[in-house]
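Asker: So, here come the structures, one by one.
None of the figures in this text is laboratory data; all of them are computed from the coordinates on show. Note that this is a predicted model, so its numbers are computed, not measured. Cβ atoms are built from the backbone, for glycine too; each structure is taken alone.
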Structure I
Amino acid sequence: MDSPIEEATVTDWLNALAAPTATPAGGAAAAFAGALGAALVEMVAGLTGARERYASVHDLAARVGENARRLRGVMLALAARDAAAFEGFGRALALPKGTADERERRGRARADAFREGALVQLDLLARLGEAAELGLEVAERGLAGALGDAATAVFLAGGAARSASWAVRSNLREAGEHATNTERLATAAVLLERVEETERRVRRLLEERVP
């Protein structure tokens, strides 16, 4: 994407994702979805804080809104970082491969790009867990009329987390490190379960309040 991250519009992102290029792609889209979810959490927190009826949870709403705003920025930055990682992959493929040394250099550059992509998605998984839990807080205690918006935020985090989890596995395998990265794979599994448990709690909440 040509625009700096802080100046890129939603249309910029959608046009960049739709373009027939290798990057930005799925990993950046997952991070962008997470940022959208964080924005919804921030919205629900703001609506809750503006209602005198919810005065008892105004402090909670302020804290949630501040953290959601931070996560929104972090996940947009991760979207850009993921795109940059796979620009590195494109550069690696363009390296010469005529000699053994060139092929080795090209292979290292390719592995480095996939390794960076895996680390970005692992970081994203952690942020999605935070965002989902903030969404649950405002779903449970925030403005009742915005329950669906809070739930949408959590579901966006859940879908993005499943994408990120598979991306970690795929990228580590492409980097030639799948078998030796059991710790990272285990971390990804724990982080995904954190988000999916939050999703389950929101689903139960919806079933109770929207029979």
Structure II
Amino acid sequence: MRTVLIALIAAGTSLAVSGLGSAEETANDALRPGSVSRGEGLKAWSRIEAVIKHPRCANCHVDERAIPIWTPAGETNPRVHGMNIHGGESRIGAEAVPCATCHVTSTLPNPPSPAPPHAGIDWQLAPVEFLWFDKSGAEICAQLKNPKRNGGRDAKGLLEHLRHDASMDGFIPRAWAPGAGRSIPPGTFEGHVRDVALWGAAGQPCPK
């Protein structure tokens, strides 16, 4: 029992420290509102859009049917996930075959394709409100800047989301480290954080 308590305390301390670190990084990431022009903000959005619409990011941002999309290694055209996988209402496949059956939770580096990629948090589809797949950049931009459709986040909150996910070795930074043989979004994770900060400081402008 004492050993279990020590382990729980250590785990809690680790999570608290990681949360503190991500909060400090967010404070450093955020730029003063209005310090970036609309034009520069739109340029930043175009780079954000290129990341968001990449298969590594968009394939799990699907609609209420909860059918994940697959882009096999070496291919560019998306298709419905093989093996009749369905995320279900739970968005984690609990109703049939859980996502974690193949996509295990692990902080180890991702293996080369065709082994399934993984992350430090449980594999899951994004909430249906965050639908990105097959949407235009303008539609995604409008969704991402609207707190009613993005999990209640303002511009700074989006930066906090990125840093928190990274502190958990989550899906977002792993888009750039998916395992050999898989394509990656343009740029880098840190560049993406910087672009989200620029876009936020410019007032989160969206293309027409």
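Asker: Given a value of 3.5 for distance in nm of label points 7 Å out along Cα→Cβ at positions 74 and 194, calculated from one of I, II, which structure does it belong to?
Answerer: It must be structure II, since only it matches.
Asker: When volume of the Cα convex hull per residue in Å³, for residues 122-161 alone is calculated for each of the structures I, II, which structure yields the highest value?
Answerer: Top value of volume of the Cα convex hull per residue in Å³, for residues 122-161 alone goes to structure II.
Asker: To which of I, II does the computed value -28500 (helix-only ellipticity at 222 nm (-39500 (n - 2.57) for each DSSP H run of 4 or more, over all residues; to 500)) belong? Can you show the working numbers first?
Answerer: Details: I: -28500; II: -12500.
The structure behind it is I.
Asker: Output the label of whichever structure in I, II has the greatest value of relative contact order in percent (Cα under 8 Å, 6 or more apart).
Answerer: II
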